1. Figure out for me which of the structures 1, 2 the number -8000 belongs to, where helix-only ellipticity at 222 nm (-39500 (n - 2.57) for each DSSP H run of 4 or more, over all residues; to 500) was derived from the coordinates.
2. Who wins on distance in nm of label points 7 Å out along Cα→Cβ at positions 84 and 164 among 1, 2, i.e. which is largest?
3. Computing mean count of other Cβ atoms within 10 Å over residues 28-35 gives 14.9 for which of 1, 2?
Structure 1
């Protein structure tokens, strides 16, 4: 099989008030602009500085430093206007991330993005870390930031467009979830549990391959085979494209249904996903749509 994996990514590096640099995938960015005039939102989340009209849309502007830390800093109007705003499109939503300043854009390999060490203090809002100029750079878990600020959408039985008979058919089946974002993982598992599905999980493609092989080589799989895999695309060490490409080269996983579940929008990601061997792709995160796809696929097996 031709290797269609996306082994490299572009990171925008920026500052949040100190010397430490943070990063975000350029694919999630629409533009970077000087901070526009803001209008206050009464009773909004403390991390929201205000809203602004941009390109005909009203966007919430989030103080990213405040969103990911316990800082109680209060910015003056002058300080706010001296900052910059990264406008992002993530999980079907658009918003602005207020930062102190931009450093640069750099190209790196996914294999050089490592999971944050447990207990390091970096893992709460971080999906990965990498070394740049001998300094540690944290990749921000934007999904978690947005989930905590705007809340998590719940699944609704009357919107799932599935029958009780279909739900009865899939009850108890096993699905693997692969995602480096703790918030996205939690949302996906809650959706699966709502309709009685079991799950196993992994934080990235490399770990997922190991978990799958261990499971297949154990006695557990003889009782409950894995019926489907739901995988993110952006993950440290081994991204979703590389994971699916490698998985399809293994005979025992050649025909398993793979749904890529990503916060990245656009037809380009759909084309890449299908080219590397995925069966379908869905933009995060609408629980009813995820459940509908999973139930219909499991009923067609």
Structure 2
């Protein structure tokens, strides 16, 4: 039985969804929700959870080792979701990404080790594999990050690997495609496009918008984590991927279509990133063997997403 669960980044976009799903699956477990509440997080995302007697919220930083140790005491399952994840920001302020994603993960792992946590899940990203123009990568692919964000996550993955070998910590690593859903801070492509258009602003597009991305719903991601908790093998890596990719331009066009605004009049092409990967391709065969499958497609979910942002614009003011 899982008596106590610890989740970092719990008030963020992905973390809040995962916290809700974890609570629904393990209602009798004590759950510690840990988050320092950066600009991209919001305590309101988990306010309903905090009404439950089994839930405790701790506002603190991953780098605060003593606090991590304190709240990881007697923990059966620890999940590290906390991260700086906006690639554009990583080009301008990469040190913050190394501190949070790399050093923060190291602090998390060391605290878990010292407190004897039995089951640990570290959330990484498909971007650690680097650009992929050929066949879809599986979990054995050599890491080849190409921007400061993915480099900081790959470095964290290497630390995970070292803890698995040196301390037999048996951390499970999860690498997923870009994730979409409600509550995402409006800085990523989908959320920023919707937010910009709703505020009568034009959307900026890097280069010519020809880069392609696979998008995974946050619900499908959470289902993957649940499958891994219940059936995942200690120390393994699991990809979680979508089956369909979209060109950047296509996504923005779909959003303008739903919001009934003119596409050409509401976009601005800007200088591309210093390096912009064309596409990341991974397969989820390993996870599918545990019973997971994708259930939601981006183009079908966009209308609901747009409607949520219409009703919740005040959260981002």
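No value in this document is a laboratory result; all are computed from the given coordinates. Note that the structure is predicted; figures quoted are calculated from it, not measured. Cβ atoms are built from the backbone, for glycine too; each structure is taken alone.
1. 1
2. Comparing 1, 2 by distance in nm of label points 7 Å out along Cα→Cβ at positions 84 and 164, the maximum is at 1.
3. This value belongs to structure 1.
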